[in-house]
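The structures considered in this document are given below.
Bear in mind that the values in this text are calculations on the coordinates, not laboratory data. This one's a predicted model, so the numbers in the text were calculated from it and none came from an experiment. Cβ atoms are built from the backbone, for glycine too; each structure is taken alone.
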Structure I
């Protein structure tokens, strides 16, 4: 059997773990390319569904996968391949093979997983983007789940900074989920890589998401949580990362902000509180490629610099704080009418100082 066909069979084998291949490869750890490898694997103790597939696999599916590989749609990386992420090898549940679109060599470089709310505040989205851009410029990779919200903001920030990013997908690599991230997925593939444990044609099934999250928790050198409501998937990823002895970082938030609950809870449980990207690099003892700015906070917009706000607008910003707030609350805090507050908010929005949020609320950006 040709090595490429055997690798395609192994990648589709249900229940096949990295530990199975490593044991079958023996002390040499050679790539499974020889005709003797499959008999050695079948001689080992394997789950029933794993053995059944290895003995009676669907040749049509394998042929279709090989055509996609020949068309350069993706490649298969086994745990015996030097490109397989070294951070995954020690994980007991590491998959035997991964489907990879893009440059698989980035999987061997240090990376930080950034996750958080799917419906973040504008400030949270900006924070994720800024942290990722700063860290990417320093040479640290950024990994995420291609999900809406914080994940996508972080990956966009890394790409904009010229860094590399890794997206762990919940579908086969011939699909994109969510579909509106098709362009982002293409950029990641060109400037990093897309990774999936799921074969071509696999849709985003419910049980795929926990596996994607476990991969994210194990893939990165550390995990950063930026905004997450209580019981979030991001908290689960960070908690699993702690169980794998990864560093866990969290951006703190207001005790009154629902989107800060899981970040604050992580910090109470021992996660490292971070306020700027330098905090992460110092904690990881990471030697950056370029000098970082003193803070990951974005520079003020030119319009704000050329036309400072008067004291009344600054008072309104102070009243808003850095958590979502509605017009009625601002009117109560300032003593001004709702009409006056609304008109002032419009100017602040035009100047990029605040951003509208769901539910008629506003969030201060700077």
Structure II
């Protein structure tokens, strides 16, 4: 899970700032609608909203009773805008549909009273454009096309002796006494990808030559259509990242980070940490262990945390290079488990975080894993 899409916190700050501006606009728009309620009930004489008993520039006569109903619509819209702004400020997910319904109603009454409310209609159009973007970012894409090659034969070998206690407990739960030997994996799923401070729906495929190389394909989507595509390769110890804003390669720091990404993703098929003889475990305490993985002639270290109640692996963390500006920083992947048909724990999702951001830049829900296919050609390709 490469370092290239992780973003500095200033991007999140910008999004928060824009959200605050939107909250202010919506509240002010709602308060202005209160003037319409006061003018058309009528409760006050407002010069910019003179009382009348007709709409559509005098073409639709509604009478005094009709204007009272019309004024109540202004009040309803005012309350809707204020409630939607509050929900947005508090991070409640229902803010967008509430704002959409309120904006559509506001646009309708502004059109009915176009002569004096045309500016309100223009604000409504602006809000609808904003909501068009928001709903586009909520629309989930379909899954990637199924990986065509079938899984290969999977051999097993006995659970090794001498593992740290939390490590042994974890592997016995997931695999039992026999550990599968995985030579390759193709992992497909959907989730979210944060780019330039914006969280996009996304879909992904990670292809691994276990412990040796990988290929990442990620799409950030809008209304389900690919908006940004990322192709990353880590082959023969070198990374090549084809990103929306350019290509990154021939960088020792990125190569180091890519190797950590290779092994960090191996947590999704953790049998490899036992079947690869180059990997070694070290005890720390009842819920933590260290795992050391190969990198060129050296090793890289991960801290692995296990849930004290379930014994399942919950986090794998390391100090990892991100870019020239930031250098090395703490990075981790959080694991969520479900159940397989045979009742054993099965990987459900993984969330990847840089410490200075505090929230995951990538959340991937795993939908399909194929083991031991021949990926020698596929791992060098681009696209899904």
The value 16.2 for mean count of other Cβ atoms within 10 Å over residues 122-129, derived from one of I, II, belongs to structure II
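For distance in nm of label points 7 Å out along Cα→Cβ at positions 26 and 74, which structure out of I, II has the highest calculated value?
Of structures I, II, the maximum of distance in nm of label points 7 Å out along Cα→Cβ at positions 26 and 74 occurs in I.
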Rg and Dmax of the Cα atoms in Å, calculated, reads 27.7, 89; among I, II the input was structure II
When I, II are compared on mean count of other Cβ atoms within 10 Å over residues 146-153, the highest value belongs to I
